[in-house]
1. Given a value of 11.5 for mean count of other Cβ atoms within 10 Å over residues 164-171, calculated from one of 1, 2, which structure does it belong to?
2. -12000 is what came out when helix-only ellipticity at 222 nm (-39500 (n - 2.57) for each DSSP H run of 4 or more, over all residues; to 500) was calculated for one structure; which of 1, 2 is it?
3. Assuming -0.85, -1.02, -1.09, -1.22 is log10 I(q)/I(0) by the Debye sum over Cα atoms at q = 0.12, 0.14, 0.15, 0.17 Å⁻¹ as calculated from a single structure, say which of 1, 2 it is.
4. Out of 1, 2, which has the highest value for FRET efficiency 1/(1 + (r/R0)^6) of positions 108 and 140 (r between Cβ atoms, R0 = 41 Å, to 0.05)?
5. From which structure (1, 2) was FRET efficiency 1/(1 + (r/R0)^6) of positions 100 and 148 (r between Cβ atoms, R0 = 30 Å, to 0.05) calculated, if the value obtained is 0.60?
6. Where does the value 3.3 come from, among 1, 2, when distance in nm of label points 7 Å out along Cα→Cβ at positions 156 and 188 is the thing being computed?
Structure 1
Amino acid sequence: MSSPLPSSVLDLAPVVPVVVVEDAADAVPLARALVAGGLPAIEVTLRTPAALGAISAIAAEVPDAVVGAGTVITPEQAGEAVAAGARFLVSPGWTDVLLEALRASGVPFLPGVSTASEVVALLERGVREMKFFPAQAAGGTAYLKSLAGPLPQARFCPTGGIGIDSAPEYLALPNVACVGGSWMLPADALAARDWGRIEGLARTAAGLSAGARSR
C-alpha cells in the first residue's frame, strides 16, 4: 500500500531529491535509502532512457516513497509518467498546451517559472504553486523575497543550484514551502552504489529543513 498523497506537491516534503537515474536497477535501492533518511518525495527527471522504468520500479516496490516525474516538457511525457506510476509532475517551464496536459494528468503538478510575469500568468490561470527554476541563476532568495510582497499568494519550490548551505535560507522564506536539490546524491556515491552514505546525507537534509523551519 503506497503512502497517502496530499493535494499539494509542496506538502510532500520540505526537501525533494531531484534524481537522474542512469540504470533502472539502481532505482529501488536508491529510493529506499532516501526514504529511510526521511525524504519520501522523489523527483525522477525524464532526462535518461531509464527514467520511466525507474519510476515504475519505485512505485511498485517502495510503498513509502512518493515518486514523481521531473523535466516534464511535453503532454506526451506527462501521460507516460503517470502511466508509469508518477504521483506528481514537475516542469522546468510551462506553456498553455503543457499546462492543460498537467491539469488533465489527474496528479498534483508544479509548472516552472523564473520571472514575475510568468508567476502572474499562472495566477491568472488559477495556479498558485510553482517551481522556481533555475533558482540560484534566476536571482535566488533575494528574488523570491521581492516576489513575496506583490505576489503573496504564490508558493514556490525553488530548484537549481541549491545545496546544503543555501537550503535553510530558502526554507526560511514565507513563500517557499520546499526546495528541490541533488546535493544528497553525490556522483561518487551513486557510482559506488553507496546507499548507506546517501541515506545519511538524506537524513542530514531532512533535519536541516526542520531546523530552518524552527528558527
Structure 2
Amino acid sequence: METLFRFLTYVLLLAAIPFLSALKFDIQAHPGHESARHERCIRNFVAKDQLVVVTAIISGYRGDGQTLNMHIRDAMGNDYGRPKDVAGENRYAFTSHADSAFDVCFENILTSNQGVMNPTRHIELDIDIGADAKDWSAIQAGEKLKPVEAELRRIEELVGEIVGEMDYLRGREQKLRDTNESTNERVKWFAFGTMGMLVGLGAWQVVYLRAYFRSKHLI
C-alpha cells in the first residue's frame, strides 16, 4: 500500500510540474498613509529548517516616482527581511525558524506625481521551498550527475518532503483527536455532575419544604 502511494505521488508530482508558474499581479501606488492597509501579501506554509527562495521580478526602476518595499515575515513573529525600493529581479533566501505560515508582502508608495500616469508596478513572484529551492545545476556539476539522475534525485526529495508533511499533518490530526476526546470526556462528566447537583438540589428543596410546612402544621 505504501509503495502504491509513493508511486501515485510520483505520478501526480510529475504531472503537476509543467503547470507550475510564477504568480503575476499589479500593485497600485498610494501616497503613503495607512501603509498596512495598502500592503499586498502572498501567504505560504513552510516546515521548520527548510530553505526558502523568494524571487520577485518587479517592473519599473528606482527614481520613477514610485518606491516599492517588501517585507518577508512569518506568523510566529520572525522577520526574514525588509528590502526597500526594489526593482528588477530580486532574490532572497532564508531558512525557516518554525513550522508556520509566512507572508511575502509588497507596498508601493507614490513619491512623485510628475510624469506618472497610472502609477502601478507589475510583480512576478516565484516562491521555491525545500528541494525546489536548491540549485540543482550546481549539485549536478559538483557531483557529476547525469541530467536524469539529478531530476530523479530532485523528485525523490520532493516526495520525501510530501511524505514528511503528511506525517506532520497526521500527527496534528492525532493531537486534535486526542484533544477532542478529552474535551468530550470532560463535558460528559460535567453534564453528569450538573445533573447530580440539580437532582440533589431538587431533593433538598422537597425535604426543606416538607419540614417548613410541618412546622407550620400545614401537613
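Read-outs throughout are calculated quantities, based only on the coordinates presented, and are distinct from any laboratory measurement. Everything quoted here is computed from the prediction, not taken from an experiment. Cβ atoms are built from the backbone, for glycine too; each structure is taken alone.
1. Numbers: 1: 18.4; 2: 11.5.
Checking each candidate, the match is 2.
2. Details: 1: -12000; 2: -15500.
Computed on structure 1.
3. On the way: 1: -0.56, -0.78, -0.90, -1.16; 2: -0.85, -1.02, -1.09, -1.22.
The value was obtained from structure 2.
4. Details: 1: 0.95; 2: 0.60.
For this comparison of FRET efficiency 1/(1 + (r/R0)^6) of positions 108 and 140 (r between Cβ atoms, R0 = 41 Å, to 0.05), the top structure is 1.
5. Derived from the structure labelled 1.
6. Values: 1: 3.3; 2: 4.8.
Going label by label, the one that fits is 1.
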